[in-house]
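Take a look at the structures below.
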Structure P
Amino acid sequence: MTIRALYPITALLLASVTLGILTGCGNGQAEQSSQGRQTPAKPPAEPVTLTFFNPVNGVNTDRFNSEYGDAIRKKFPHITTKFIGVDTANKILLPERIAAGEQIDIMYTSVGMIHENVLKSGLAYDMSDLAKVQGLDLTKFEPSTIELIRQISSGALYGIPTANSYASIVYNKDLFDKFGEAYPVNGLTWDDLYQKARKLTRSDGGVQYRGFVASFNHLALTNQLAASFEDAKTEKSLINSETWRKHATNLARFYEIPGNEVTLTSAALTGQNNFFIKDRIAAMYANVFPFTYLDPENAATKGMNLDAVSLPDYPDMKGTGSQSYPTFFSVTGMSKHKEAAFEVIAWLASEEFQTIQSRKGIQTILKNDKVRSEFAKDLAYANGKNKDAFMPVKPASPSVVTINNSVEATTFMTYTHKIVSKELDIVTALRQAEEDMNKKIAEAKASAK
């Protein structure tokens, strides 16, 4: 015990002795008074079962326990966790779970699915008061994540961010070596990347290699330009705008490179994914990746010699990365254990748990340099990898996300495929996409009445 730690005890003893000398028999009264002021021990927490729900097909109890459940039960021994998910093969989704009387305490989902599962389901619950009572400091988060959930919640707090992800470029080092091209580095512009893609798109030994492929949906959802699909006030599509035209034009040129042309089928995610992973003929792949994608033992990329680079810059937006694509945890309105549920969520957003996750290669939602510095330290294959590619210093501002966002993203992706496959020119495609989207917005409003 240090001298500083002993000081309060010593001072108390001296005061007691002095008081005894002055008052004779007053020492007993002081002792009784001191005992009366002691804070009563906190009663043990009552056992409680919390049920978690995730709407992604394939997420099961084992995965939940590996990612969250085991850690939660270790931290909170009085809490029993239960997981329920979806079964798309048997058409058991969230509405069926609710209709069957399933009680859900906590729902967790990506930003792309939060409207569909939290708001449309009627399970949304404003956690603002719980955050105040339990002392959760919202200023510790990467600001765009809180700005995003406040916008989605119309000022309320329907979710707490617990993990993050961003778009980046993963590249096949073996193809760069094969063709003698220097590896890409952080800080390149899109023009720089385009020139690399041109050099790496070539025929060799009867094989057509491709310099660049992409997930058009993910790049739209996390776009660096903060372009939104819909004006939340007018409820009109924004797809036919200069901002979206800039985004589409930037990507379309990669598919005008001779040898990198695509059809509607190969422009889709499966086709682009197959070029990079299955056929292994694409040098660079733009998408929202987990760091584990670089694991040479990853089932999908096993044996590939991969590294990553940050998403390229627009020349007039130097240093701006992609938007955040966070995961949110939400206490539901039906939960009978809201305080306990929020305590768990707050811990998942704590420096303690975020450090655990960061060391596993999961991007933190905290603006905490200490946590960021721990990124991927538990992963042997992370040595020598460009870890900064997964954590932009300056994420783009968040787009406006409305209740129609998933439909709008799908519409934009469909027309992007038509652009890059030369089915439609950009001007025509965006005009038709706008008309299509406005029709869908009107239909959604009518069906909601």
Structure Q
Amino acid sequence: MSPDERGEAILSKLRGQVRYAFQNSGFYPEFYGGATVDPENLRSLEEFAQLPILTKEDIRREQEEHPPYGRFLCIPPSEVFRVHGTSGTTGRPTVFGIGHDDWDRIAEAHARILWGAGLRPDDMVMVAAVFSLYVGSWGALVGAERLGATCFPFGSGAPGQTERAAEWCAMVKPSALYGTPSYALYLAETARQMGLDPLTDFGFRFMFFSGEPGASVPATRRLIEDTFGCYVVDQGSMAEMTPWMSNSGCRHLSTGMHLWQDIVYTELVDPESRRNLPLGAEGVPVYSHTERTSQPMIRYWSGDIAQWDLIDCPCGRTYPTLTRGIYGRADDMIIVRGQNVFPSRIEDILRSMDVFGGEFRLLLERERGQLDRLTVQTEVLADTYVQRESDPAALDRVQEEITAALRRALGVGVAVELKPAGEFERTQFKARRIIDHRTV
């Protein structure tokens, strides 16, 4: 299919999705009331880009006024098959109802994408993520099941569960794992403490991750691949945009994610003007369902930061690619003396250093009327502290080495504090590394 034919096919799906939402929800007719184009008769993707952008605050407000789903629901509540939602860590949780037909389409879409990422029916998939309102684990499970793989829904989060996970990995040797990059590294660390070697005692050939940017952070990705002897695929858009795997890497991508535009249509927009950006630019992904019947999200603002382009990939996919994955959030970006700094860049620098102890925190401080001050608190290997007994200047040299590496990479100086390995808590979930002590 030529690019023009593909564009027409996507436009046809979007036109149908917008018309359906306009005719079957109570929210969209009101939301599109001031639109400069006719939502029911979109003539081009350029016209589609003129529709208003939907934000999480819009969803929260709507669901608070019209609980529980807001007026987004396009099917009777009695036809909702699954209820999922967000954690609400940054505000009121958002709720989304998923109809049976949509759940079936999610399974089919995820099976397609997992096949493209390299999963096969003879694989055993360990789903090492919490089974709750969080749709990531369920999405991985139903996609792998639909593809025909053996599924091992181990979960995560319970006390002692990571130790049991290591035992089970050595016993049944799953070939694929879904979770977060932080969990994979925690699993490896736990296994070593138990006398197991993740490279020889486990059997992973493939890991696919979502929830945090580590899988597209080069040093983190290499560390996981070297630790387990597998290859890593980055995935994920947003829970509200399930099938969330519509951003997915493949066996051939060393970093980044292909966009499956026929499943979830993605635009990249300028964070200030909110106008669409050309290939090669950096901006905020805006997502639209193309075939959702229960609670469609159309032009939904992600708040993430990414860069996109067309690449020549051996896998044959020709849709645009988020070339560095999702490497930050607009609200996580730190401005240090005029320079934009993303936590994922700091992670890449630290993990590339031999002395790194496994975890770090970013301490943000600001006194009234002053610029933001960033301190990187990083663990270093225990050997560094042992070495201090015979060489008192050892820690000072390590601190200077890390400070210089960060300055070279970030283009701005930051303070560095060294901590012994094990100082910071490990997580089975998304890693939260920013400590914000700023005052207005």
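The greatest value of relative contact order in percent (Cα under 8 Å, 6 or more apart) among structures P, Q is that of P. Hey, FRET efficiency 1/(1 + (r/R0)^6) of positions 166 and 422 (r between Cβ atoms, R0 = 30 Å, to 0.05) derived from one of P, Q reads 0.95; which structure? For FRET efficiency 1/(1 + (r/R0)^6) of positions 166 and 422 (r between Cβ atoms, R0 = 30 Å, to 0.05), the value 0.95 is produced by structure Q. Identify the structure, out of P, Q, from whose coordinates mean count of other Cβ atoms within 10 Å over residues 78-85 was calculated to give 14.9. So the calculation was done on Q. With respect to distance in nm of label points 7 Å out along Cα→Cβ at positions 142 and 414, the largest value across structures P, Q is given by Q. Computed over structures P, Q, percent of Cα pairs over 31 Å apart reaches its largest value in P.
Taking distance in nm of label points 7 Å out along Cα→Cβ at positions 158 and 206 as the quantity of interest, name the structure among P, Q where it is greatest. Top value of distance in nm of label points 7 Å out along Cα→Cβ at positions 158 and 206, among P, Q, belongs to structure P.
With semi-axes √(5λ) of the Cα gyration tensor in Å, for residues 54-237 alone coming out at 33, 18, 15, pick the structure among P, Q it was computed from. It was calculated from structure Q.
Figure out for me which of the structures P, Q the number 15.6 belongs to, where mean count of other Cβ atoms within 10 Å over residues 126-133 was derived from the coordinates. Computing mean count of other Cβ atoms within 10 Å over residues 126-133 on every structure in P, Q gives 15.6 only for P.
One of P, Q was used to compute FRET efficiency 1/(1 + (r/R0)^6) of positions 150 and 350 (r between Cβ atoms, R0 = 30 Å, to 0.05), and the answer was 0.25. Which one was it? That value comes from structure Q. Thinking of P, Q, which structure, once mean count of other Cβ atoms within 10 Å over residues 222-229 is computed, gives back 18.0? So the calculation was done on Q.
A short reminder: the numbers here are calculations on the coordinates, not readings from a lab. Because the structure is predicted, anything quoted here is derived from the model rather than measured. Cβ atoms are built from the backbone, for glycine too; each structure is taken alone.
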